[in-house]
Structure P
Amino acid sequence: MIKDLMDEDKPYPDGELTLQVVALPADTNQHGQIHGGWLASQMDMAGNLTCTRIAKGKVATVAIDYISFLSPVKVGAVIGCYTSVRGVGRSSVRVEVEAWISDDTLQAEWIKVSEGEFIFVAIDDNGRTRAIPKSQ
């Protein structure tokens, strides 16, 4: 577990590791940095995976309350997207997503590069809103 590897005084990811991906040259902007839109897409995908499990079926992104890009991401960085559910309604799920990179292969120090809050709604096969089944 990440917390076992971390120094208590240093920051580390909050939530569950939901998606891990390598930033590739095709994902860069004209300045050679990873494109913010690409990173937002990865975060959205991580949120979707978490909310699909909670909703027990299809979900769609209906809003992004905010997204902050805190630090540039370089080609070759391994990005971990961590999710934390903030609330479940009748048909919607609110999830916080954090994107982190490690400064080395030992994962000794983590750097948060982005964070955001996404809202998903459960949908049926026709794309209409449906209720989320109650937990048992």
Structure Q
Amino acid sequence: MAYSEKVMDHFANPRNVGEIVDASGVGEVGNPKCGDIMRMYIKVDGDTISDVKFKTFGCGAAIATSSMATELIKGKKIEDALKLTNKAVMEALDGLPAVKIHCSVLAEQAIKAAVSDYYKKMGVDPLPIVGEIPECEACEV
């Protein structure tokens, strides 16, 4: 299984690792059964994600996709962050092996879960904005 240089860089030197104590929203996705759990923290100012951090328990691809996803949404408007797809995360990393695609799906879902939590804290129903966040198919092992 070959990883791109970008995947290896984001695994060895992950960006935005940690947590935000006063986070506007926190989302956790994954399952201990598959071995990948991602927790994403966002800080929202106005309608912009001013800061984002993550903590991921999992393989190198899970760490790399978490890192890249945070880089792709930091400084973006919430509506733009919600448009981030797992495919965009994979493309930004110059691809992932087929058996690791679920890691990019988890990264997308972690962002949506954090935004969903943010809206709940604001007293807004997140479902019409964020949509359903399905369980990871790879985690249903």
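Given a value of 41 for percent of Cα pairs over 22 Å apart, calculated from one of P, Q, which structure does it belong to? Provide the component values of the computation, followed by the final result.
Working: P: 41; Q: 30.
Considering all the candidates, the number was obtained from P.
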For Rg/Rh (Cα atoms, Kirkwood Rh), for residues 56-95 alone, which structure out of P, Q has the highest calculated value?
P
helix-only ellipticity at 222 nm (-39500 (n - 2.57) for each DSSP H run of 4 or more, over all residues; to 500) derived as -5500 - corresponding label from P, Q:
P
Test item: log10 I(q)/I(0) by the Debye sum over Cα atoms at q = 0.12, 0.17 Å⁻¹, for residues 48-127 alone calculated as -0.42, -0.71, pick one of P, Q
P
For which of P, Q does mean count of other Cβ atoms within 10 Å over residues 16-23, calculated from the coordinates, equal 13.6?
Q
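If you work out distance in nm of label points 7 Å out along Cα→Cβ at positions 32 and 80 for P, Q, which one comes out largest? Can you show the working numbers first?
Details: P: 2.8; Q: 3.9.
Going through P, Q one by one, distance in nm of label points 7 Å out along Cα→Cβ at positions 32 and 80 peaks for structure Q.
No lab work stands behind these numbers, since they all come straight from the coordinates. On a predicted model such as this, the values are computed, not experimentally measured, just so you know. Cβ atoms are built from the backbone, for glycine too; each structure is taken alone.
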